[in-house]
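Dropping the structures in below, format is structure tokens.
Please treat every number below as a calculation from the coordinates, not as lab data. Since this is a predicted model, take the numbers as computed values, not measurements. Cβ atoms are built from the backbone, for glycine too; each structure is taken alone.
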Structure I
Amino acid sequence: MTKLNELAPQEGSTKNRMRVGRGPGSGKGKTAGRGVKGQKARSGVAINGFEGGQMPLHMRMPKRGFNNPFRLEFAEVNLWRLEQAVAAGKLKAGAELGAAELIAAGVLRRELDGVKLLGKGEIKTALKLTVYSATEAAIKAVEAAGGSVTVTKKAKAQAEA
């Protein structure tokens with residue numbers, strides 16, 4: 001059994017750090033491996049993307065498209081995901097479901113700007129859903145299963161009036 005004062009790292013597992021600027025005999029004396037003079041021989045240099053005064057590549061490239069700062073991001077949920085949660089016992093049939101209930105059940109991670117119901121998959125359970133928006137196919141499928149969908153988004157006609 002080894003004693004605390006006899007502990008040492010494994011042979012060859014550690015290296016001494018390079019001590020630069022300690023004379024010509026060290027092999028890293030004088031310029032310390034930085035070459036000669038100039039900005040990059042000094043400390044504190046950060047010239048990423050600088051091309052010697054020439055217009056940098058990232059500025060020569062054309063801009064593309066438009067990023068709308070007012071765009072809404074939706075948490076999307078498909079019908080098959082709701083049916084899967086009901087089968088797993090995370091959602092109850094006939095229960096009123098909003099964003100908070102879907103997050104609590106683990107169907108959604110976060111609400112973002114609202115929940116959008118999409119029509120992929122099948123649903124056999126009657127659910128009362130309250131969502132920001134929904135596709136026509138999704139609404140028809142939920143109503144065919146005996147449920148209902150309440151859409152909270154303002155219609156375009158209301159918004160323009």
Structure II
Amino acid sequence: MSEEILLTQEGYDKIVAEHEELVSVRRKEVSERLKEAISYGDISENAEYDSAKNEQAELEERILKLENMIRKATIINEADMTNDVVKVGLTVKVLDVELGEEDEYTIVGSTEADPFGGKLSNESELGKGLLGKKKGDEIEIIVPDGILKYRVLDITK
């Protein structure tokens with residue numbers, strides 16, 4: 001089952017840059033640590049060797065994960081989008097009806113989500129609720145403490 005991973009161009013570029021860094025720089029560093037640890041002799045009781053092997057395993061796991069993300073990535077072309085309805089890749093300004101507070105979120109794929117950075121996952125309750133809404137629409141999000149009500153104030157690229 002190959003599920004697509006929605007990414008903005010910025011998110012895709014970050015993943016590619018991290019992958020390149022891990023493959024071209026970190027892999028060599030870990031390899032050098034491993035060689036140095038082996039040079040100490042008996043590897044059966046060598047803490048440096050164990051540490052380097054664990055780091056190598058974690059590094060390779062991250063590289064595989066990034067490669068998988070790159071393969072499954074669907075890049076959202078913001079230039080082709082209209083801002084008439086909320087979609088992944090667009091920024092939406094909302095009003096919390098109860099509190100009277102305004103917030104602005106860019107709707108992104110779950111991989112790029114950073115709520116404190118203003119990037120809201122399309123798979124979060126609020127993200128799902130906002131998708132497909134137009135300026136002026138109101139939504140209700142059910143949370144453990146009750147119901148949150150939001151009004152879409154603006155949709156921008």
Structure III
Amino acid sequence: MAEKKTRILKKEWKTFLKDFNRMNQFRNAVVQIGDDYIVGKPGMPLLGIDYDDRARRVEIFLGTTDPDNLVHLAHAVDVPRAIYLVRDEEAINPVVGLQIQGAPGTGMTHIRFLDTTCEDGRQKWVASVAHTLYERRGMEPGADQEDWFRAEEVIEAVCRKYRE
């Protein structure tokens with residue numbers, strides 16, 4: 001694996017992260033600070049990463065299987081100093097993650113993708129949310145398509161804001 005990091009200019013962070021979200025939303029990710037995992041394997045689907053320049057904070061949002069509360073804030077990096085795109089040109093999907101350098105004295109935050117396509121991650125996530133809906137219905141058979149469509153609907157409603 002020949003990974004390469006590219007530093008993103010601070011004036012481009014907001015635009016870069018919106019584009020990054022559009023291209024990588026739903027991919028399962030792990031989040032790590034130094035050697036400590038905040039979210040480890042099997043990972044959680046990426047909803048989006050947001051930079052708030054007023055608060056001087058980068059926030060990483062991952063998804064859960066609870067259809068009533070799909071958003072899980074995985075981590076916030078206060079006073080970020082640098083954002084790096086991590087690529088591996090030999091990988092099926094060359095974008096393998098992101099690194100965010102926080103304030104002095106804090107560890108580097110690593111976001112690593114576990115699957116190669118957004119569609120793989122999306123399908124797994126929809127299936128997990130649909131299964132939660134099935135369990136909430138008392139595991140009664142016969143409404144699997146309704147559960148699937150409802151899962152797609154709630155996921156899309158939550159995820160849209162990270163792409164636009």
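Odds and ends about this structure:
- Computed 19, 16, 11 for semi-axes √(5λ) of the Cα gyration tensor in Å, for residues 22-69 alone - originating structure among I, II, III: III
- For the set I, II, III, ranking by distance in nm of label points 7 Å out along Cα→Cβ at positions 38 and 126 places I highest.
- Per Cα Rg over 2.2 N^0.38 Å, the highest-valued of structures I, II, III: I
- Given 18.6 for mean count of other Cβ atoms within 10 Å over residues 6-13, calculated: source structure among I, II, III: II
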